[in-house]
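Peer 1: Input: structures, listed below.
Nothing in this text is a laboratory measurement; each read-out follows from the coordinates by a stated rule. Quantities reported herein were computed from a predicted structural model and do not represent experimental measurements. Cβ atoms are built from the backbone, for glycine too; each structure is taken alone.
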Structure 1
Amino acid sequence: MSASGLQNRDSFNGALIGCGFFARNHLHAWRDIAGANIVALCDADETRLHAAGREFGIERLYTDAAAMLRAERLDFVDIATTVASHRALVELAAHAGVATICQKPFARTLDDARAMVAACDKANVPLMVHENFRWQSAIQAVGAALQAGAIGRPFWGRVSFRSAFDVFSGQPYLAQGERFIVEDLGIHVLDIARFLFGDATRVAAATSRVNPAIKGEDVATIMLVHESGVNSIVDCSYATRLPRELFPQTLIEIDGSAGTLRLMADYQLQIHTDAGTELRDARPPALSWASAPWEAIQGSVLNIQSHWIDCLRSGREPATSGRDNLRTLALVEATYLSAGEGRSVEPGELERAPLRRQVAR
């Protein structure tokens, strides 16, 4: 259905494609959103498909996405599969005229991502990337404080995610790819930097692999120069063993012309100016289905999916639309190119030349 045909509706019928590890968070969140009804599920793994159907009381189950799109009258699909299938599924949904949410990473290459955006534009259907980290309550609180001018004009920032949490037990495929932390986690942290400081004009990065049991990089340090005049550092690690494991918390430091802002452990937001120091509690709201240590991420899933329904109803383009996510993907590619070639990179280079898929060295 075209974007105009979805506006001012009371309810929307959707289907979830992919019933794996993270998809349960999607299904819990959909159940909490008024006006969102997941009426069908699709997964090639029948055991996983039927388990999700039983848990969430969904009876219309499919192992083939094309068959589901032919059989169901859907307002949207939520694609929660791994990246290799994303382009085919997004283009399939676009051809069927169905609005689409797609998990990150959106695409394996920028060329694929551009083709997916073009397919949805041609079909006049909304497209959003499930880029949820910026929707965490604490990250939104930081963004709101900056918008309110709490520390004046920002000029320097750091967005940091450092952990030794075992992400491979729940998602073993992460250990097998030539790319790991920048593509899987760094994409979130780079998107937070864009959300807070605006688009970047230059990237300089270094990556390394500490864990010998994985194929890709598990440490990345990235310097960004933003159009806004902010210089920022994005750093990610799954090899950092701290006295207290903070997974999945993102820590933020921002210096501004009138003060400083720090998002510290346990979602405590500190704002310091000449008027004094204020401490705000930015912990995620309690959800009946949330579980430690995932509460902030699970809350962000509810927030971004609520935003999607609001955008369908109002006809607005989502904040994390496919078009917007092209800029985050460009930073991911620029990071790999910079780390691979040992030089700073302008993301605009990726528009002017054929994309070379770089991997960490």
Structure 2
Amino acid sequence: MIPVIVLVSLSLVTLLSINPVFFQSQLISLVIAVVAFLIFSQVNTDFLKQFKLPIYVISLIILCITLAIGIESRGATRWIDFFGVRLQFSEILKPLLAIAFAAWVAENKHTTFRTFLLTMMFLTPIFLLVQFQPDLGSAILYGSTAVFALLISGYPFKWFAIIATPFILLSPVIWTFLEGYQRQRILTFLNPTADPLGISYNSIQAMIAVGSGHFLGKGLSEGTQSGLRFLPERQTDFIFATIAEGLGFFGALIIVLTIIFLCYRIFLIFSRTNDAFIRVFAACTFGIILIPSFVNIGMNIGIVPIVGVTLPFVSFGGSSLLSNFVFLGLLSSMSTSQKHKDVLEIR
């Protein structure tokens, strides 16, 4: 939990410098997330994985309900309002879907092409329902994390290439189904200076903020890009640029090294167990932290298209914070149970 404490503390200080309202809301979310961590760290995951099918089906139903009655904001229907609290279920359901996915892969141990196709069929409804919201960032995160976990589980890369080939060939057709803003983000990535006051504005302002921080930064409340609101979504998608402007290269380096250390700790759990279920879930947790971190930081410095992915444990958002703490709680439970099993085997 040490790297998590560092990231969350840096997040709270940054949010306080941006707007005390963000700080108060995130602090409440943090308390709820910590309680969830403590609860799920005591859950018997061997018992929980037996309910993989109900978890999977209920998750699909909730995603369908989100599409039907969810709140629309900026062209996306991703949230459901519960007594004034907005919940993003594409975030909250991640750890539970990872349980169902890990249990599925662990039970289908033989890495045959038939099993591979069945696993793709298992994942496709989730990917499509998230994309229909539309939430391309979460859909990419779901897909890339699953691919990462399957590759580690022993599925050959060539099978993924076979599945991907038709989509690559049909990319001109798929392009027409993308939302207008999604196409604009890709075009902005290919030509960052094409429209500096239009579609390129977010990317350019983020890079200016990162570069203007120099080595030690201007101070969290002294940044011009974030303080004067030239930087859009400074508390969520572009919080890394806000921190880089305020704390400079030094602050940005702390975030990167802390995330690397957290991923290393997750990797140790993965490498020290022979339990297929724990290995797949640990791989999912590793991907759920590393992939959005790379994408978020990448889009802040202009090496990745802007896809609306938040920085784990740092960006403002209660649903994301809760999801990540549940992931770590479940992984902590698995690690503890594995240690107990190892002790029994030695005896």
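Peer 1: Given a computed value of 19 for relative contact order in percent (Cα under 8 Å, 6 or more apart), which structure among 1, 2 does it belong to?
Peer 2: 1
Peer 1: Please compute distance in nm of label points 7 Å out along Cα→Cβ at positions 180 and 236 for structures 1, 2 and give me the label with the greatest value.
Peer 2: The structure with the largest value is 2.
Peer 1: Out of 1, 2, which has the highest value for mean count of other Cβ atoms within 10 Å over residues 132-139? Each step should come with its number before you reach the end.
Peer 2: Numbers: 1: 24.4; 2: 20.5.
Once mean count of other Cβ atoms within 10 Å over residues 132-139 is tallied for 1, 2, the winner is 1.
Peer 1: Using distance in nm of label points 7 Å out along Cα→Cβ at positions 172 and 292, single out the structure from 1, 2 with the greatest value.
Peer 2: Values: 1: 2.8; 2: 3.6.
Top value of distance in nm of label points 7 Å out along Cα→Cβ at positions 172 and 292, among 1, 2, belongs to structure 2.
Peer 1: Here is a further query. One of 1, 2 was used to compute helix-only ellipticity at 222 nm (-39500 (n - 2.57) for each DSSP H run of 4 or more, over all residues; to 500), and the result was -10000. Which label is that?
Peer 2: Numbers: 1: -10000; 2: -23500.
Only structure 1 yields this read-out.
Peer 1: Out of 1, 2, which has the highest value for distance in nm of label points 7 Å out along Cα→Cβ at positions 244 and 268? Working shown, then result.
Peer 2: Details: 1: 0.8; 2: 3.0.
Looking at the calculated values, the largest one is 2.
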